Every structure is written in structure tokens, then in C-alpha cells.
Structure 1
């Protein structure tokens, strides 16, 4: 089991490919607040709901100084289909070897339908402008998560 990150920890830096073939490096976003969320699989019901909620909120989040990065172990080609199918407007990143997922403690043992399995732990992190973890949430619910996150951040509905 990976170590879970806590507020005040330095956010592990990463460079990952997007669904468009570009690359995003977390440290390039220093000076901004970044929401990094990890989800198990593109085009599944819960992950679709969560990605659509973030996409629906992206203009307001950016207006409040946030960037949003969604990370899953899916290959860029699948992420491109996900973006197109659901009209997603957030940045989707591919971590097929699960190195970034593991660095954030978002991959490991979890319960799925009462069984212990190894997989992606749905998690969200808010990274402060200085590159430290401001908020770390593990085992989040896909539905209603963006509204809860906004509330947790004091952003209102």
C-alpha cells in the first residue's frame, strides 16, 4: 500500500501525456492552484459522471484560479474517445504504468463489492501555488464530488 499524502507534503511532480499527445508537467503549473483527481477508468458510469461534473464546473474553477487534471491508467487513445464522447473540457492525463497513481497513494488495496482488490483509489488533491498538498481526499464518491470539493474549499455552490 502506498503512503497517503497529507496537507503540507510536497506534491510529487510528474510529466504525463494527454489525450491529444501533448504532455503536462505539474511543476509547470506552479503559481496556480491545481486540482488533481485520480479515477479508475474512462467511460465507466461513475468516472463519466465525475469528469462531466468537473467539465461543467471548469470555467468557474479556472475563474477562481484552479486548473483541473484528471488522471487514470487509460491509454491516451481511450482518453481521446472519452473526451469526444462526453464533450469533456478538462485536461485528461494517461498513467498506464501507475507510477503517479502510486506516488499519490491513489493505487493499492481497496474494497470493491465487499472484496479486497488492488486498483485505483478514487482520490482528489488540491495543490497549492507553492507545490504543496493543500487538501488530500481518498475514497471519494464520484457523484456529487465536485459540489463537495467546492464546499470544502469555501467556494460556495
Structure 2
């Protein structure tokens, strides 16, 4: 069980994202992980709908993948190799997005990393709540995702 620095882990996760053709087509990029928040971006030009704003499916995918990357990253940083899946999610679209996508994920306020990681270590599986947003105007989110992600130990 080796622990990687954040930058190395983000590069590995970017390679995983790039290996999936639909995700590669969206041109998603993991931007940063700071203060418990993971941010990814994608250009509007390849995620645009017929109205000239961000395609709802792209917003959903970006927010879901930001949650997946957050959970996978935290497991890697703790020295665990795991398969991470979204178990369920709820989306709310609040306003159209006329610029690039900027999904930001963090754990749900009712969740706790220590409990999640301890459960994973003990049982080889665990679940955690994640919230992700696409920022909008005036500090209000344009879209929000609330979901549960599950992790299973590899091998």
C-alpha cells in the first residue's frame, strides 16, 4: 500500500478518463484538488446543445465524473486501489450554462472521509455521499448533483 502525491494521482486519473471514448470526446480535464474539493473542466465547444449552451448530459457527466474522481483520488491518497461506481444520484438544472463546464465535487456535509476510509479498510467496500456543482452566475449554481458513490477493493 503506497501513498502517491496529489499531482501523480490526478495524472493517473486523467489517463483513466482519457481511456473512455465518450469522456475523451468531452475533453474533460482534472484541474485541481484543494481543500477537499476536486475541480474538472471541459470546453463548451464540444459540449454544446442546439440552443448554444451546455448540453445537459455533459453537465450530468461532468458532475458525476468529478464525484468519481474525488472518491477515487481520496482512496488513492490513502493508499487504496479500488473500483468506484456511482450508486445513485439526483440532478437539478437551475440555469443554462453559456461557458465552459467547471464541475466542483466535495463530500456531502453529512459524510465523513475518516469513516469512509475506515470502513473501506475493514470491509473492502464502502459508500459515501458527494455533492457536485456547476457554478452559475451571482454565486448560485447552474446545476447540482447529489449522489452516493461506492468503492470496492480491487483484486
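Nothing in this text is a laboratory measurement; each read-out follows from the coordinates by a stated rule. Fair warning: this is a prediction, and the values are worked out from it, not measured in the lab. Cβ atoms are built from the backbone, for glycine too; each structure is taken alone.
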Ranked on Cα Rg over 2.2 N^0.38 Å, for residues 85-124 alone, which label among 1, 2 comes first with the largest value? 2
Value -10500 of helix-only ellipticity at 222 nm (-39500 (n - 2.57) for each DSSP H run of 4 or more, over all residues; to 500) was derived from the coordinates of, among 1, 2, structure 2
With distance in nm of label points 7 Å out along Cα→Cβ at positions 13 and 109 derived as 3.4, matching label from 1, 2: 1
Between structures 1, 2, where is relative contact order in percent (Cα under 8 Å, 6 or more apart) highest? 1
Source structure (of 1, 2) for Cα extents along the principal axes in Å, computed value 49, 31, 25: 2
